[in-house]
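Below: a set of structures, written as structure tokens.
Any read-out appearing in this document is the output of simple, stated calculations on the displayed coordinates, not a laboratory observation. As the structure is a prediction and not an experimental result, all values here were calculated from the model. Cβ atoms are built from the backbone, for glycine too; each structure is taken alone.
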Structure P
Amino acid sequence: MAVQPLEKTARYLHVKVVDELKDGRPVVNVRVPTGVVKFGLEMAKAFSPEMRDAQVDWENVKKIIDEGVVGEIAHVEDEGAHKVIDVWLE
């Protein structure tokens with residue numbers, strides 16, 4: 001009987017914000033279950049004008065989460081604020 005390899009699927013959305021002025025230490029380091037993220041996106045779009053009007057393809061974000069893709073989905077360097085933001089699925 002052949003053993004089937006387990007496929008990796010994303011279970012968590014991980015967001016880390018590093019402040020370069022604070023010795024590169026994370027100021028935000030949060031890991032959220034993907035099911036909660038999808039629910040939160042729907043709630044935020046319904047009640048927050050900022051989220052609803054943001055220039056983000058929310059359907060594509062949900063699709064990435066649904067597909068269980070593992071890896072980085074965003075890397076942002078804000079030179080003015082001296083922050084680096086990384087978002088990935090694990």
Structure Q
Amino acid sequence: MTRSEIESALAAAVDTESRVGIRWWPGAEMAPVAIRRWSSFARRHPNAKHPTTEDRVLDLANGLQDHFVPGTLNTPLSEWRHLAGILARVLKREM
């Protein structure tokens with residue numbers, strides 16, 4: 001699957017979640033950030049020999065929160081983790 005197709009799948013997942021839950025930023029804005037964060041996990045955690053999916057989901061949630069609402073805690077981390085879990089399922093399937 002191409003990066004463009006992965007971004008489209010992620011954007012659709014964000015936009016779908018926005019219709020039923022918290023209103024997130026447009027999926028097209030969040031998708032490239034999610035791919036970049038997911039792809040760079042090993043660089044940020046060089047000592048993680050066997051990271052779990054939960055480790056990666058938490059890292060993704062933190063990265064999305066830091067990118068979109070730096071320095072503020074408007075949305076609880078649990079909501080970011082929920083969204084990151086949805087995006088992780090897409091990323092694991094497509095990458």
Structure R
Amino acid sequence: MFVLDSGLFWFVQGIFMCLAVLGLKAWLADKGLRVPFWKWPLIVGWILFVGVAIAYVGTSLGEGEPQAATIGGLLAGTAAAISGAVLWRVLRWG
């Protein structure tokens with residue numbers, strides 16, 4: 001995986017992440033939701049949680065453990081859906 005060792009890959013990855021955050025900020029502004037500074041760590045934490053859940057499923061499948069991927073995906077997916085709904089309520093609050 002020499003591609004992941006190159007600085008260019010991670011540079012491009014960082015650019016895409018910045019564009020995603022700016023797009024999220026613009027989308028929230030279009031929806032009329034004001035997001036103060038204390039809500040941003042909640043958003044970032046939820047995005048990281050979903051990313052770790054996806055990475056867990058992918059890693060489990062890559063290791064040849066489909067049962068672990070299924071159970072972990074269901075548990076993490078359910079937790080992500082519930083916490084995402086709670087986060088959405090928090091974003092709309094205030």
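To which of P, Q, R does the computed value 25 (relative contact order in percent (Cα under 8 Å, 6 or more apart)) belong?
Checking each candidate, the match is R.
With volume of the Cα convex hull per residue in Å³ derived from the coordinates and found to be 92, which of P, Q, R does the value describe?
Attributed to the structure labelled Q.
Could you figure out which one of P, Q, R the value 0.10 for FRET efficiency 1/(1 + (r/R0)^6) of positions 24 and 64 (r between Cβ atoms, R0 = 25 Å, to 0.05) was computed from?
Attributed to the structure labelled R.
Can you tell which of P, Q, R yields -23500 when helix-only ellipticity at 222 nm (-39500 (n - 2.57) for each DSSP H run of 4 or more, over all residues; to 500) is derived from it?
Values: P: -9500; Q: -23500; R: -28500.
It traces back to Q.
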